[in-house]
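None of the figures in this text is laboratory data; all of them are computed from the coordinates on show. Predicted model, so just to flag it, every value in this text is computed and none were measured. Cβ atoms are built from the backbone, for glycine too; each structure is taken alone.
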Structure I
Amino acid sequence: MEPFAELGSGIRRLVAPNSSMMTGPGTNTYLFGKKEIAVLDPGPDIRSHREAIIARAGAPIRWVLATHTHPDHSPGARILAEITGAIVLGRPAPEGRHQDATFKPDVFLNDGEKLETGEFVLEAVHTPGHASNHVCFLHEATNWLFTGDHVIDGSTVVINPPDGNMKQYIESLRHVRRLECDALAPGHGELIHNPERAIDWIIDHRLERESKVAAALAANPGLTIHELVPCVYTDVDKKLYNLAERSLLAHLLKLEEDGRAIVRDGLWQTT
């Protein structure tokens, strides 16, 4: 994946140098506009990346936005805004160890609210699930949705309770599908040109996993989450069981919310 790309008229992408198992090639930072620039997801606070953003902008940076406040997406916002005098837009960080408490937006974005400029319009689409404060952005001229970690290229994301919520995640995916976007621009990876197929794959994958969880509960009642992981994630390397445990908890909490599972003293079973 190229570290810089012109995606369309007034839309550019820079990839932050934070590649890893969790971030793929790195976090995508998007620049909108030519005369006045909006920066979406400036990524971690990495000086070289911040300098690249300013250099590639080639014009005053007026706005800095974040899809959510996980540490690979928003920490670069604070210093970038201080240097440029930009307005920060988004939703503040919820409580939690894996949240960027430095992200303090000047403008709180409700669902449907817009950043309207002389060059482009970005509409906020609240998509809780991966994070309670997650917002996608619809670029009106192209009908592209900039999805952060709600939908990423070629993979699924971890849903990590208590801030992550599997039920909300699936509902938000269905909401995004109904938008009938022409493309999805994810927070990691390349443009997705068949949004419906990508979203359907994620929903099907999550519901298939949910069925495995329900079947494992029925066959093995009264187990802890730790004990259930190998029963459900037979297709996952044991080295990833810690991550799988977080996703399993998200699935179990959804089953509980749906009235299909209960937990007593840390032991799960079907209803």
Structure II
Amino acid sequence: MPPALTTRALVKRFGRTTALAGVDLEIEPGELVGLLGPNGAGKSTLTKIACGIVRASGGEARVCGARSGSRRARAAIGYLAELFRFPDWLSAEEVLVLHQRLASSRGGAGERLDLLGLVGLADARRVRVSAMSKGMQQRLGVAQALVGEPRLLLLDEPTSALDPAGRRTVRELLERLREREIAVLLNSHLLSEVELVCDRVAILARGKLVASGAMDELTQARGLEVETGAGVRLIKEVGREQVPQVVRELVAAGEEVYSVRLIRSTLEETFLELTGGDRA
């Protein structure tokens, strides 16, 4: 099975402005990847090229092996914009009927029931959009993005307007998509949410990919926090491998050890370091 999304030396220029300056990125089937970067870093441009809305100035982008923008590539993509809105007078099921027609999906009632069940709206299929909470509308938005069985889901800030309970619901939903081997590219400014749900993170800055990897690859060990009878102390420059030795030495010295915790840098610290705190 080809990667859900591949970009090679991807370049996009708008006049004298370079939005993307040679980006190489690959997302495997079922992988959840967080796309991070300050405003103007090129995140939206990359997403629009993947969707086929914008043409690249150089390099290439492929969706499930097909050139982005081609009919086959479009059929493999589901998209949820940050600022979306459904007609208030439609019910949840009617929204999906509309998007099935737009996507030329032949899934029918079976697909609609499956998607509403997947996002936890099976009992709300006749509820109108005007009567839905923000969290329900967000879940319905994910359901419409899944019409037609896409292999790649592009989500733009899917939890930004939700309360903690709503964010947890969306996180659980994204984990269920992983089980279906649906790849997700999650564009978000909520770094704590990305840390909780994503397998890997890609960070853009000034149109370039400055880092890509799993959380433990992008964060660094900062030391060991040890709680003993004498209080809490931080032992710097200690990694996971040295923990047993540190504990043995403390016990041998007569210390009572109650808890041990490895301290790592946060994703936010890594992000700010790699982007130089750029807010442009």
task = Given a value of 2.8 for distance in nm of label points 7 Å out along Cα→Cβ at positions 39 and 63, point me to the structure among I, II it was derived from.
result = II
request  = Tell me which of I, II gives 22.4 when you compute mean count of other Cβ atoms within 10 Å over residues 151-158.
outcome  = II
message = With relative contact order in percent (Cα under 8 Å, 6 or more apart) as the yardstick, tell me which of I, II scores highest.
response = II
note = Re distance in nm of label points 7 Å out along Cα→Cβ at positions 23 and 167: value 2.4 computed from one entry in I, II; matching entry is structure II
key: If volume of the Cα convex hull per residue in Å³ is computed and equals 162, the structure in I, II   = II
Source structure (of I, II) for distance in nm of label points 7 Å out along Cα→Cβ at positions 231 and 255, computed value 1.3 = II
